[in-house]
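These are the structures, in structure tokens.
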Structure I
Amino acid sequence: MNSKRWRDRSIPILLVLIIVSVIILVIQSFRIPSESKQVKVGAVLVGSKADGGWNESHFNGLMKASQKHGCEFIHREYIAESGDEGTFYEAVDGMIAKGVNVIFLTSNGYGKYLDKIAERYPNVAFFCISGHGKAKNCTSYFARLYQVRYLSGLVAGALTKTGVLGYVAAMPNSQTNRGINAYAMGVRRANPQAKLLVRFTGSWDNEQLEQESVVKMAAAGADVFTYHEDKPNVIKKAEAMGLYTVGYGSTNAKYSQRYLTAALYDWDVVYEKVLSDFLIGKVNMSKDYWLDITEGGVRLDRISPLAEQQTLALVELELQRIRKQDVFSGVIYDNEGRLRCGEGEQISDEQLFYGMDWFVEGVEIYD
């Protein structure tokens with residue numbers, strides 16, 4: 001009798017213990033990575049790690065984060081986004097063969113390869129700039145540069161003498177377009193009648209075309225230039241021509257006072273956040289990282305002393321506003337007169353990240 005009573009009492013307890021053990025095992029099996037596992041971090045760069053621009057900033061940010069957390073860091077340079085896709089796969093295959101278990105794909109165009117490579121290596125975590133990739137072991141990361149593009153546009157709009165500004169960009173995609181649009185909105189907030197000429201070069205790094213674009217748009221009246229390319233070729237040319245400039249991605253104290261400010265990422269902050277989360281198993285691979293100005297993912301560079309006090313006050317006013325309310329909110333018309341956002345509305349993150357295939361009022365595409 002006592003034996004039966006003991007069994008009746010013990011079986012439920014044993015079942016609970018078994019269930020708890022199974023749950024713990026399941027949780028641990030999905031922890032990326034295991035805390036006891038030596039993590040090796042990989043990065044794929046589209047250009048040189050010492051280009052003084054996009055690639056160098058990613059390389060340095062990942063190197064610092066890896067060193068801080070005691071991770072080995074491996075990278076590959078000059079891996080083109082298009083053309084011979086075998087080069088991309090060879091680069092990733094080679095890093096994984098060396099034990100890399102988390103890989104950062106640092107350029108937008110790599111997104112088209114993401115699902116295929118993630119499926120091939122289900123136990124490797126992939127982070128990609130592009131936002132593409134549906135596999136459970138990949139997610140996107142970025143920073144809301146458009147917020148400081150907007151603020152830099154305020155400075156540019158206030159300083160232009162002609163009311164015509166130039167913007168040299170590699171190619172149209174959501175990332176590029178939202179930067180153009182935010183900048184144009186800032187320009188027109190400071191100077192409602194101004195217009196922004198945009199010229200696409202079709203390449204992230206073509207010094208001849210970038211400098212040629214400055215010359216052509218300057219002939220059309222543009223006196224302030226910015227860009228979305230890997231290197232500051234536009235700044236160098238515009239400086240040589242005595243024009244105003246607004247930087248992107250990197251800064252240089254040696255430029256003249258006509259270098260008005262710059263829209264900057266802080267990749268050190270971004271990579272520290274993402275890699276730290278990864279190492280403690282906090283990463284949710286179904287949730288994108290998109291760090292904003294409040295989180296320190298982006299910042300506005302120092303502003304030239306050429307800017308007047310009222311311009312500085314406007315920048316501060318708008319900075320406080322966008323900390324609470326997104327740049328792409330309220331009434332927004334595109335450059336064909338269509339209403340894209342209404343009073344009291346805000347364009348969704350999904351649309352900003354994937355669907356911005358239009359340009360705001362005041363933008364003119366220059367051939």
Structure II
Amino acid sequence: MTAMPLVLVAAGGTGGHLFPAEALAVALKARGARIALATDHRAAHYTSDTFADNIYIVPSATVRGRDPVSLARTLTMLGYGALKAWMLLGRIRPAVVVGFGGYPTVPPVFAATLRGIPTVIQDQNMVLGRANRLLAPRVSAIASSWPDVKLDSALKAKTTYTGNPIRPNVLAAAEKPYAAPDAGGEFRLLVFGGSQGARVMSEIVPPAIERLSAPLRARLVVTQQARGEDLAKVQAAYARAGIKTDVQSFFADLPERIAASHLIVSRSGASTVSELAAIGRSAILVPLPHALDQDQLANAGVLEKAGGAIRIDQPNFTPERLAGEIEGLAADPARLARMAAGAKSVGTLDAAERLADLVLKIAGQR
């Protein structure tokens with residue numbers, strides 16, 4: 001009897017990296033593979049108990065400063081992590097190592113290339129992240145989430161478009177068709193800023209809601225993710241405006257809440273954009289500004305080009321601008337329905353299966 005292959009998944013401890021890694025793990029387990037996870041200490045916040053058979057914490061560091069001392073500290077920690085990963089790989093002997101970006105991916109994937117273990121990196125964004133750019137020349141294969149990611153010819157030759165893997169609860173939410181709001185009925189607005197929340201949403205959205213017309217405020221139901229330190233302020237603002245709300249610091253059932261909403265206001269991280277596309281919901285997207293790679297700007301462009309979203313750059317994200325957009329969309333249910341269909345048109349529901357195909361193919365090349 002052939003032993004089940006062991007796949008080591010390497011993903012940094014944020015939802016944007018771990019959610020697609022978990023989706024791949026589910027697909028591979030369904031095919032009989034065993035899964036191990038190499039990550040950092042933050043993973044416990046985002047991983048489920050069934051993610052992997054074993055979880056290994058591998059030391060890593062993110063480049064946070066360009067001065068010589070900071071760079072030396074980061075390189076030292078990455079080198080130490082690569083040594084620990086080298087030893088781990090010798091002990092567990094995976095058939096393939098799959099990295100999902102972020103600097104915690106670097107030590108395990110780099111060590112695997114030194115050991116001659118087949119490697120795959122998956123990138124969630126329209127712009128290849130810095131950690132993946134560092135690893136890309138060395139790995140066996142690259143999986144892209146979008147068909148037109150810009151890469152040089154050498155990297156394109158080993159790149160496969162798979163889409164961004166989405167979790168089973170997102171797939172379940174994607175089965176719910178979009179129902180435009182009825183005139184005079186509830187208008188459900190969902191606001192969040194990614195897995196870490198976003199202060200700008202707490203600063204801009206409540207005063208925008210206060211500027212809406214009285215008839216729309218009477219219909220409005222707002223669900224908002226806010227940082228813990230902002231919860232009381234946001235709740236008080238909505239209470240003054242007489243708005244029905246559910247404000248929390250984290251929603252474990254976010255995909256279901258996306259599916260139940262008429263309009264979403266959010267950042268445009270890779271997982272957010274992929275899930276909005278898979279579920280098919282209209283959105284107002286506010287890309288994270290000042291990012292070195294401007295990845296969220298490019299991500300938002302995917303849904304904007306498909307007609308599924310309105311992009312507002314943060315300098316223009318004011319209570320007045322947001323109130324105007326919400327008021328206009330609420331008054332035009334047909335446009336909301338067209339936006340939802342536009343978002344759905346660029347969703348990829350079978351990305352986890354496509355990536356599983358690629359991973360097992362590369363594992364067989366050892």
Structure III
Amino acid sequence: MSGIYESKLRALLESAGIAVGGGNPWDITVNDPRFYKRVVTESHLGIGESYMDGWWDCPALDQFFYRVLRSRLDTKVSQATRALGNILGVLVNLQKPSRAFTVGEVHYNAGNDLYEAMLDKHMLYSCGYWKDARDLDEAQENKLRLIFNKLDLAPGMRVLDIGCGWGGAARFAAEHYGVSVTGVTVSSEQKKKADELRNNLPVEVRLVDYRQLSGSFDRIYSIGMFEHVGVKNYRRFFEIARNCLKNDGLFLLHTIGSKRSSTHTDKWTHKYIFPNSMLPSARQITTAAEGQQLIEDWHAFANDYDHTLMAWHRNFEEHWPALRHAYSERFYRMWRYYLLSAAGSFRARNVQLWQILLSNNGITGDYYVPREHKKVLVKG
């Protein structure tokens with residue numbers, strides 16, 4: 001029976017130009033023959049866990065996953081598990097308030113030393129904007145300027161950051177655009193670090209679920225948080241954004257997106273990386289926003305996330321000797337699998353990256369949404 005699984009998986013891999021025991025960087029080495037059955041029967045969970053367990057290796061996981069996903073091999077071995085996940089996502093609100101802090105505890109509290117080593121100097125854990133950028137720091141500052149220029153920030157504005165992470169975007173906005181920022185996170189470690197780095201800037205970070213938000217803000221942005229909201233809560237998310245935004249305000253949503261509507265993420269990602277997460281489709285976003293906010297602009301640049309993830313991976317590998325005392329070898333394999341499989345997924349355009357600009361009542365007058373990230377000088 002085991003030979004049947006091996007034959008099936010080898011044939012699928014060969015159709016994507018991937019060989020077992022081949023000499024290309026995207027070819028794989030199988031260290032345990034149980035690998036074949038585990039992948040065929042358990043799909044995403046099986047291939048991820050078997051890599052973590054050392055059952056197979058690959059010199060370039062990003063290139064391996066690019067070929068797997070570009071050839072749509074994942075859909076050929078995961079139909080049953082995908083259907084089960086969709087049913088669960090329809091029946092259960094995986095992102096209800098009682099579950100809101102789970103992803104913070106599991107993922108974002110993994111260790112500030114890990115994220116400091118991996119991320120840029122502002123500790124931004126989302127896609128950079130690589131146009132004209134020479135390195136990760138520049139790409140992330142480009143992204144911030146792009147967002148804040150789209151929002152037309154001006155000194156004195158009150159700004160809300162939904163999902164503020166370690167507060168890097170909020171501090172940048174306060175320092176370079178003269179605004180005050182209120183940020184919210186579900187990670188106690190993120191809040192702790194954000195408070196340490198505040199440096200007397202007009203930035204406040206709260207440890208609360210977005211559903212507890214109230215107040216009135218001139219501008220709102222949410223960068224890399226919507227992936228944790230869930231389809232059952234999208235309508236409520238846009239309602240909260242509308243209620244917190246002044247009538248003439250602007251809201252920018254920066255999110256990873258899916259090319260198809262779903263109600264769940266894959267089992268490996270749910271179990272090890274982002275519990276209760278899911279990627280929104282364009283249809284799910286527009287349906288949730290309809291009647292509440294108007295879409296002023298939709299900007300896609302998914303390939304930039306490939307570059308961002310590869311930069312994070314280089315940083316992770318470079319700093320691993322200093323980190324390994326605090327993390328296991330299995331964690332190391334899990335984390336590099338996460339970063340490189342995600343890079344391959346963006347490279348294959350299996351997932352998207354969107355910046356969506358919205359308003360409550362429509363922008364009046366002449367306003368052209370910028371695509372540039374030029375520095376804005378704030379007069380003191």
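Here distance in nm of label points 7 Å out along Cα→Cβ at positions 111 and 319 was calculated and came to 1.1; which of the structures I, II, III was it taken from?
On the way: I: 3.0; II: 5.2; III: 1.1.
Comparing all candidates, it corresponds to III.
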Answer label among I, II, III for the case where Rg/Rh (Cα atoms, Kirkwood Rh), calculated from the coordinates, equals 1.09: I
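Each value in this text was obtained by applying a stated rule to the coordinates, not by laboratory testing. The structure presented is a predicted model; accordingly, all values stated were derived computationally and were not measured. Cβ atoms are built from the backbone, for glycine too; each structure is taken alone.
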